[in-house]
Every structure is written in C-alpha cells, then in structure tokens.
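Each structure below is given as structure tokens.
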Structure 1
Amino acid sequence: MNNGHDMQNIKNHWDRDGLSQAIHDALIAIGKPLDTFTIDDLAPLDQFHRGSKGFTTRLARLADLKSGMKILDVGGGLGGPARTLAVEFRCHVTVIDIAESYVLAGKMLTDLMHLNEHVTHQVGSALDLPFEDQSFNVIWTQNSGMNIIDKARLYSEIHRVIRPNGLLVTQEPVAGPNQPLIFPVMWSRDGSGNFLCTPQEMRDLIESTGFQTLKWDDVTQEKSTMPGTTSAHTIQSLVMGAELLAEIRKADKRNDEEERIGMIQAVFKRV
C-alpha cells in the first residue's frame, strides 16, 4: 500500500493557495476589531467539521478532559478544536496536518488569539507521526480519517504516541446502513479518496489496535450547528466555493435523509 501517494492525494484535495489571506479578509469583512475575536467568533472559519464548535465541546466533555493535559490533534487543520480545548479546558495542544496551507492559517489564528503558549501547529502525516513513543495524554481526531485507506496504520501510530492508559478521543463520519454514498461530499467529489467504515468496522479496528472502548455515542441525529449555506464567511465556502458547496449541501441532505451516512463520537483507552 503506497501510503505516501495516498497522503499526497489527501493533501492535494484539501490544500488551498492563499487560504490564510482569504480567512484574514473574511475576518475583516465581519467588521469587528481583530483583537476582540473570541473562539466563538472564529468558529465559522476554523471549525471545519460537522457540528462545528458545539460538537467539539460535546466531544471534549464526553472525554472528561482535564486542565494541563498534553494533547495531539491529528488532522487538526485550522486548529479550531485545539484552540477550544486550550481556552475552555486549559489543555496544551499540538496540531498536525498534512495540508501546509491549513497549518499556516492555523498559526495565524492562534497568534491572533494570543494562544501560542498553549497551541502549536506543524505539518506532518497521520501515518508517520513525528513524535516519540508515549508523548501525549490524549490523541484527538475530529473528522480526519475519511480520506485514509490504511486505517490500521493510522490507529497503530496513534497508539504508539499515547501514554499508557491515555485516551483516543475521536469524531468520525461512518457508512450508514444504506449505501452507496451520494457525492460530492466535503472529502470526495466523485468517490475517490472516500474510505468510510461501518460503525462496527471502525470500533473493531480500533480495539484490535490496542484500545478499550470507554464511550461510544452515535450522534447522527443530533442537530448540527454548521454555519448556514448563505454566508460567504465560512470555511466551507472559502475552501469549496459557492457552486461546489451547493452541490455538497444537496448531497448531504440526501445522505442524511436516506441514512447513507452516520456520525460517531467515541473515547478509547490505550491498553
């Protein structure tokens, strides 16, 4: 399995030239002084996942995160969840992502929030994490595994860098009972690069890698707080563009209504 090629395809799908400037311009257009922005103000532009900041907070509470925990956010993108964990749960978070444009934009937003002592960003692959064994209390990953075919390698790397009895805290879309998925979706325009598991496949794989399930919540039916389709000041619109985003929203509606997709939040302990 050519993991390098697969990860390059993921990078190509997500990377956007000029993303930092586009986000900065969107912040200016909101009309607030930049030094007054809060993590809630930033959420439409840095929480690039279903459920937006509300689902991030829900997942952190599910995991019962504690002040001072050292967390690695794998596939953490722009760092919205990381900054939420730093501000609301007083954790120290390292964000790693394959897309350099997201890392650069994430650094800009973290600097804007004066959170550099609590949140750091770096480019890297989820399949070859550049960290020593047992480096973190918690691995956090929120909607970042959909594009990854070698999930066994993903969870093996995650297991390696978690301390004994540490936590894997995850939110992932999963294949619903009715298939196939309708495209385009955020992570795949035509089905290429789409590697959703069923809920049972995902749980079995993670447990087989050396984890014990502590919490397992199906949040498919819980209300999403994702920004509306009309605003130009969302990360979805900046990355996908208005025309493609409209197609994605239409497909999302069918996938939800026809039970083609689900969403899981779960917490596992390294054993």
Structure 2
Amino acid sequence: MIRRVFTVVAALACLWPGTVHGWGPEGHHIVARIALERLAPETKQAVEQLLAPEDFVAVSTWADEIRKERPETYNWHFVDIPYSEFHYDAARDCKPTPQGDCVVAELVRARHDLTDASLTKEQRREALKWVIHLMGDLHQPLHAIDNHDRGGNDVMVTLAGQAPPPPGVNLNLHAVWDTRLIANRDPDETSYVGALTTEFKGNQPASGTIDFVAWAEASHQIAVEYAYTYPGFSPGAPPGHPVELSETYQKNARLAVDHQLELAGVRLAAVLNSAFRRTGIGH
C-alpha cells in the first residue's frame, strides 16, 4: 500500500512541476515544429544532413538533457535583465562565470559556429542543437528577467478554478509559464501547432532582422506586463506565501505564451534560413 501511494504521488508530481528550466519538452517541440514548417527547402536539407540520424524536433530538448553533465552551460539558458531595467547590458546581465554567461552571448556564438567551415561536422551539429533549443528559451519571458526569485521558481502559486497540487507538491510561477499553461491548452503538439497557425494566420509575426538582444528585451517586457502582475507582487523579492493566479491572469498569460511560442518558431526558422543562405554549408 505504501508503495502504491508513493507511485500515485510521484505521478501527480509530474503534473505539478517544481523547479523547471526553460519551456518544458512540449514547448520546445512546438517551437521546433513551427520552425520546421518555415524552413526554406535548401535550409531543411542542410539541417537534416547536419543532424542525421537525429530528428530536428527531438533534439530541441537536448540542451536540457545534458545540463547536469555540463554545468558550464547552465547560464546559457537565460539572461538576467533586472526587473526595473528596460534594456540589456552585457556587462551587467551576461558576465562570464564558471556556469557560463547568458543566452544572448551563446546564441551569437552558436549561430557563428553553425556555419563555420573550419569546424568539424560534430561541432556544427552541436551548435545547431544549441540554436534550436535556445531560441525557445530566449522567448520564455521568465528567462529574460531577474526579480531575485530565480526566474519565478521561488514564487509559489495556486491556480484559480483548478484543483490544488497534491500534499507535499508545490507549484511555482516558472512552472506555470513553462509547462502548465501549455498542458492546459492542448496536450497534442501537432494540434497545438495547428491551432497557433490558425490563430496567427494573416497576422504572422515577421522574422525581420536577426537581433537576439531586441528579442531578449521584448521577452523581458512580456514578463513585466504579464508574468509579474500576480496579487501582491513586489519588485525585488518573491512573496512569502503562495499567491492565487486568477482565471483572468491565466487567460492573459496563455495568450502571451501562445504568441511567444509562435514568435520563437518563426524566428528560429529565420535564423537558420539566414545562416544557410549566407554560407551554403550543409555537410
């Protein structure tokens, strides 16, 4: 009986994640699927040759899977632009440390390495995996802001209109934005992508200039306007007790998440199309 109870609680804990990093697997898969549909034919061929035998969508979570093995990459998944600031400052927000610097700097490096003919195929393959993953992370709003709460991991929350987490399992703000809002929307990745495509049809976000800094600053602003609007929010510190996220908060946050996933996919395709169009390097 004890073993059975433990199994049930463990299963429920998976549905109410605690500390999470970046979008969950579903979020990264959705970004990759959106990008894949927008790759130019020559880009798609080059990407497939570089990744073979691995799959474009599947490798979108690779960077999270190797995170513990490679602690020097830890900080590559986010950039800590302070809540009260509007612009990215590399000296302040992207300092070199034993755990890496930040997502903006790594995307610049990985994009360069992706098409550097002097590097081996394995080095360029890894650079491609970083670009696919980090373009997703860059568009997760809580990966572009610092309010001294570990990207919302220290903000315990409950969701109005939904069952509370099981005893001993806590839900935090970061987990809500990473996985919970996506899971509540549609558990099937293919239909989720289809719904996003339909919703944004006729209003597709333009790829525009490749500008990782501007994209990070825009994600930061989304965090300020949507993520950090919970009851009792205070700049500079997490609340000392769980806060309830209203149904209105959840609705607005879900719209923001949807748009960020769409933007990430569109821009990932733009980054890759631009890179391979410039160099023609495939294999």
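Each of 1, 2 could give log10 I(q)/I(0) by the Debye sum over Cα atoms at q = 0.08, 0.10 Å⁻¹, but the derived value -0.29, -0.46 comes from 1. Kindly point out which one of 1, 2 the value 1.6 was derived from, the read-out being distance in nm of label points 7 Å out along Cα→Cβ at positions 145 and 169. Computing distance in nm of label points 7 Å out along Cα→Cβ at positions 145 and 169 on every structure in 1, 2 gives 1.6 only for 1.
Could you tell me which structure in 1, 2 was used to calculate helix-only ellipticity at 222 nm (-39500 (n - 2.57) for each DSSP H run of 4 or more, over all residues; to 500) as -12500? Checking each candidate, the match is 1.
Looking across 1, 2, the calculation of relative contact order in percent (Cα under 8 Å, 6 or more apart) that yields 31 traces back to 2.
Read-outs: derived from the displayed coordinates by stated rules, not from any lab. Since the model is a prediction, treat every value here as computed from it, not as a measurement. Cβ atoms are built from the backbone, for glycine too; each structure is taken alone.
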